[in-house]
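Structures are listed in the sections that come next.
Quick note: the coordinates plus some simple rules give every number you see, no bench work behind them. Since the model is a prediction, treat every value here as computed from it, not as a measurement. Cβ atoms are built from the backbone, for glycine too; each structure is taken alone.
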Structure P
Amino acid sequence: MSAADAAGAVLSVEDLRVGFDTRDGLVQAVDGVSFAVAPGRTLGIVGESGSGKTVAATTAMGLSRGPRVRVSGRVLLDGEDLLDAAPQRLRALRGDAIAMVFQDPLSALHPLLRVGAQIGEAVRAHRPGVSRAAARARAVELLEWVAIPNAGQRVDAYPHELSGGMRQRAMIAMALANEPRVLIADEPTTALDVTVQAQILALLRRLRDELGMAMVLITHDLGVVAETADEVAVMYAGRIVEQSPAGELFAAPRHPYTWGLLRSMPRVDAPAGAALVPIPGRPPSLIHPPSGCRFHPRCPYVRERHRSEDPALEPLPDAPGHRVACLLPEAERRVAWARLATGATPAQARAAIEPAGEEGRV
């Protein structure tokens, strides 16, 4: 992350590392992640399950503390380092300056408390002088804000009495109760059908613009990112392997893992009957990650040096704000993606960049 990225950012994460001590060894779930997000902007963090997306977000919220958790780096919220903040300070900030929408609202909402009471509690926790009646009125206002019909009646409903889309809207209303400066949304549309998903994404964009808040959107769905994010960070095995403005990333991705993610998602312009192309293999163990490039055991373009050299996340000279951690030469990456984008297989793209000699593919 450059100084330009951090300038004007409301949330800056710098060289974040999070490890969990287990009986099998240290699970390095997040390994040197940096990003920044400014007011009114959305950062999408994408990657397969286990890539470290949610751990990075929950650590930023102060939810990954414990005797068997090792955390280092900095998480700056308006310049204040949350990793050094006392527990009572974190409780004051969570739900007020920074809030989170969790993946499963049915498990995140208390099943025995009415929705309005839970939203009102979020208000009164940070505004002690607010009465119960005023908190309830605020809950109704928030439910109307997130477009729940008959909010005056739904405010007294229990979570199980609401549909999945309404529960997710109620979770968003609770997160926005105190108009935070940063909203973290962890897979907010995973369990929803396509129509409701589109409504939730439109709602998040509208609320972001109205409140001028910064938003971090965590998802495995690049389609969701394409609709919502201004910038994208692609995570693999605890690290960011590519980071770019959203338009640039979808137009000219530079990392083989990003290529794999893009090729594995459905496309409306794909020929009838076209099959999705999954990434071969599976993510590595974060207790014993591969040496060199962590993606090399699954990479169709692997060469001998990839097994021993660990690529750094470096800027591309011709693409401002675009960084990639890949040892393939930039010219070869351009050729490979150009072939893949026209329907070539990874083997065909590899053949187009196949070098000769000792630096060749293995």
Structure Q
Amino acid sequence: MLIQENVTLAPLTTLGVGGPARYFFEAKTISEVIEAVNLARARNLALFVLGGGSNLVVSDAGWPGLVLKIAIFGVEDRNENGVPLFDVGAGEEWDRFVAHAVTRNLAGIECLSGIPGSAGGTPVQNVGAYGQEVAETIESVLALDLRTLQVRELCKEACGFSYRTSIFNSSERGRYVILRVTYALIPGGQSRVHYTDLKKYFSGWSQAPTLAETRDAVRNIRASKGMLISPGDDDSRSAGSFFKNPVLSSQQFQDLAVRAKAKNLQVPSYPALDELKKVSAAWLVEHSGFSKGFGFGRVGISRKHALAIVNRGEATASDVLALKEEIQERVEDIWGVRLEPEPVFVGF
């Protein structure tokens, strides 16, 4: 095993902050993953598993143990009862796989175009955007169980998917290393154009957009919000949406609506689960004094999207956390809602 030492982690994340990993190893096969886990245990090293780095805030101190970078690539397709299945290595670039599916006229993930990171990260937070989420297409997840060091295949029901969550980031956080994800796609399926931004984009079209047209639209919309990785654009140097859209009970929503009415405002919302309301985190942030482009110096809010905390150059993790906490405290003080962050915090 080629173990590297003191590898800076910031360049391996989309936010671009963070200190070094004391030890670093890139695993390209399942057996190498198991070997690395055994090594960490034998040397009593804290283990952190790194995927595409798109949803991380790494501390300025870095990681004191072993960072295991998952670099298992490959896309294998098969057919099961007329349903196209794709076994995708956890290290595969997600958007490349989406492009592959769309090129083959397979529906189910076209609205998830342009999302940075790797395929292995998609089940963790049940990645979703523009009216789709991966839980709709994930058939199973192959993972290494760190309790038993056995490789297990978990069906979609066992993954416990719900809004932006799964067992991998909740009840079983830290238990599994995802090795491969199997997706079931729809041959010749229609594009999902339910989301407001997409409806607006295609308004006036005389016919339904193709999958490729929908993919292009999603990427263009993401770029306009700084949510597409674009070299030279510091508004895209982020961890994506930094806060989850709060899901409130009916009483919580009523309390929020009363506060908004006192300011002559109306809270935008949309249905989530039974008896619950999902509220726009971006609206809460912007109506708490944090407009697009807020901040000076090294860290701030994207000029294109109120939910993206961006690294404007040489920002530190401490800078990011200070702004995060300022936003959370002011939103809670004004609106009585505590925003929960989306990224994973490493080494804090």
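If you work out percent of Cα pairs over 26 Å apart, for residues 157-324 alone for P, Q, which one comes out largest?
Numbers: P: 41; Q: 49.
Top value of percent of Cα pairs over 26 Å apart, for residues 157-324 alone, among P, Q, belongs to structure Q.
Work out the source of 3.9 here, i.e. which of P, Q gives that when distance in nm of label points 7 Å out along Cα→Cβ at positions 93 and 301 is computed. Derived from the structure labelled P.
Work out which structure the value -9500 belongs to, where helix-only ellipticity at 222 nm (-39500 (n - 2.57) for each DSSP H run of 4 or more, over all residues; to 500) was derived from one of P, Q. Here the read-out was taken from P.
Ranked by mean count of other Cβ atoms within 10 Å over residues 229-236, structures P, Q are topped by P, which has the highest value.
To test your reading of the models, identify which of P, Q gives 0.75 for FRET efficiency 1/(1 + (r/R0)^6) of positions 173 and 317 (r between Cβ atoms, R0 = 25 Å, to 0.05) when calculated. It was calculated from structure Q.
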